[in-house]
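In structure tokens below, several structures.
Since every read-out is calculated from the coordinates, none of them should be taken as a lab result. Given the structure is predicted, the values throughout are model-derived calculations rather than measurements. Cβ atoms are built from the backbone, for glycine too; each structure is taken alone.
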Structure 1
Amino acid sequence: MDFEPSARTKDYLERIKRFMREHVDPVEARYREEVNATCHGGDWKTWKVPAVMEELKARAKAEGLWNLFLPDAKLGAGLTVLEYAPLAEEMGRSFIAPEVFNCSAPDTGNMEVLWKYGSEEQKARWLTPLLAGEIRSVFCMTEPEVASSDATNMQATAVVDGKDVVLNGGKWWSSGLGHPNAKVIIFMARTPDTGGDRHHQHSMVLVPMDAKGVNIQRMLPVFGDYDAPHGHGEVHFDNVRVPVSNIISGPGMGFEIAQGRLGPGRIHHCMRCLGAAEKALELMIDRGMKRTAFGKQLLNLGGNRERVAEARVAIDQARLLTLYAAWKMDQVGALGAMTEISAIKVAAPNVLQKVVDDAIQIHGGAGVSQDTMLSGFFAQARTLRLADGPDEVHKGLIARIELAKRGHSRS
């Protein structure tokens, strides 16, 4: 295996770095200030996207820095998972860069689902405008009333009734639900089938945001921050009727699609974590060099130099593990790289959490304010230890695979 970035990756990476340095970094603080001024708490109906976002998106698209995540050379950049990984890391240094390049969750995962599993009708209606950055999307999987770490617990239903499929149930932590441009939801729910096994009892259904019976209840704050104008919401589906043709790949295919969706997405999340960790480490060092206490630079007090060294070791270890997972996914697919994907899903968010925590400590009170990026990075790290499967589920999967190598059952 060879993790040396390809010529295409090097070219894109240099262009992304330049674009972020010249266009994203100078406006990021102003973007957050405008969001805080215009998006009032959890009242998502008043949320607005700062105009600079559309300006940046138009510029990025014009420069060919667009849909870089998609391995389709006609619709995206045609990069492998391994080739895209360093680009995701660079974007992770910013809260707004992924959206600027049309590479942000949950849209990337939803677009990959439509690209890989969607019908021509579904692609024309939803994938085309998503790829153009004209609309945003939502993914609804987690539920408030069950332990969603076991997706077979899902209680929401998608029941075929003639030419329609009827949707019922509550979802929460539905990312992107508050975005003013969100137009479509991918809703995962049970479609009971007495003839199918436990992994063929669920479906993914495309639901227009304005469909009758789609009732947004609230936005959920993470440590008091509503993540406007994106948002993570609770939404109830009350006898929502959409055509059967809105089911992606047909009834009962939800689990298979979910595995295809989550594999590359976890690589993207983990590499963005490492980009955020690099940014946090830089902030930590700069703060430690500029501030003095008790006659010394902060960096020379309290073991802070050791913390810098530990951060460098941890980030580089996690990066190598993530690149290995990306390489293996390219070689054998997500199912063949289950151990590696689960390993990075545990490792990368924990590395980010530790590096950010140390950076917060050296910043003092400023570290827990919104004057720096650190509080946002900490929320990102802590939530990612739950999203796409909590740490414990991924560790359990790794252990089960290791035990199977020794001939032991899963019990």
Structure 2
Amino acid sequence: MLLLWEWFRIYFESGVVKLLSGDPTWRNLTAMYDYYQNGPLPTWIGWYMQHLPHWFHKASAGATLAMELLLVWMAFLPRRWRIACFFIVTAWQIVVIATANYTFLNYLVLVLAVLLLDDGFLRRFVPERWRPERITEDTEKKREHSGAIAAASATTEAQIEADKAGPEATEDEAAPVRRARRLAPVRIATTAIALSWVFYATTFLMIHMLWREEPLPAAPVALLEPFRIANQYGLFAVMTPHRYEIEFQGSNDGQTWVAYPFRYKPQDVHKRPGIYAPYQPRFDWNLWFASLGSWLQYPLVPRTQELLLENDGDVLNLVAGNPFPGAPPKYVRSVLWQYWFSTPDEKRQQGIWWTRQYLGTYSPTLTRLPDGRYGVTAEPSLNGPPEP
């Protein structure tokens, strides 16, 4: 039941934060207009979805809010409602998986939805030979007969061994069983307290989203916080309005720059966006987040530049190729591009999935000094991504 509660919270709290965030795109139902191209790792199916009419995107935004805020309450209604809810949210998650690479998150939510179904519904998908009701009475009698013989034999053998060992050995062997029986209530009570604690903490956090001055004790929640096992959910509270991409480039003369090709994230405008989930390419994923802020907030970027100046093997394994195989480049910089999905005409005529515009250097241009330290040869021309 607690897992079903977690499933419910993922949806419901995601709907709540969309309204509480104040993002106007959710209020005027335009949140999906650029959703498919602006996520961390779009897919080729998302390209086609992006070009559907605006009325479809408005309907999608409205349906998202309706599902997250209203439909998921069907999980607590009678059986038929729960089964209907399962099919609706499962179809929804399949579309999300196909149009965006959100790693393993959607798969986890997809699996948790099975809790909406009961044994009576699932039994029809189990082969007949595996169903308990197909066990014949003869088979059951044979089991009972075999069990009785085995029990009698075990009892006889145990008695013989006990007679050989004496009363003290029998008493020693029975002691662990008695201890286990005495500890059973303690284990059950400990489990009940732990699960009730998690349930209280998650319920408190959900209520707190809607009612900031709730008169509930916060101490149990604060005690659990360091363990990160009871948190709020808030997916897509604010939609990303633009798509920026960081690219690493190397040079030996400071004039001609060659890009390091990425494995997963958008770069080559002719390359079709792939489907990678549930695998999470964390390097490419984190660079998307870094592109939305300043390099000072994301030391991952300058550190990557430093290691590329050394042709570090671990970092080179994260990219699709090394344009400087003989020796590392003398200079490495990171630049920022803005990307858009290409239009159907551009795709048909030029064979491109993306269009992009160069914005400037994202972080300082680095070189390696003779003493092994790193030096800055040029400051970035951007102070974080451009303002919308």
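Quick one: relative contact order in percent (Cα under 8 Å, 6 or more apart) came out at 19 when computed from one of 1, 2, so which one is it? This value belongs to structure 2.
Each of 1, 2 could give distance in nm of label points 7 Å out along Cα→Cβ at positions 317 and 357, but the derived value 3.9 comes from 2.
Source structure of the calculated read-out (Kirkwood radius over Cα pairs in Å, for residues 125-364 alone, 20.4) within 1, 2: 1.
Which structure, out of 1, 2, was Rg and Dmax of the Cα atoms in Å calculated from, if the result is 21.5, 78? Attributed to the structure labelled 1. Match the computed value 13.3 of mean projected area of the Cα convex hull in nm², for residues 197-332 alone to one of the structures 1, 2, and report its label. The correct label is 1. 5.1 is what came out when distance in nm of label points 7 Å out along Cα→Cβ at positions 5 and 261 was calculated for one structure; which of 1, 2 is it? Among 1, 2, the structure yielding 5.1 for distance in nm of label points 7 Å out along Cα→Cβ at positions 5 and 261 is 2.
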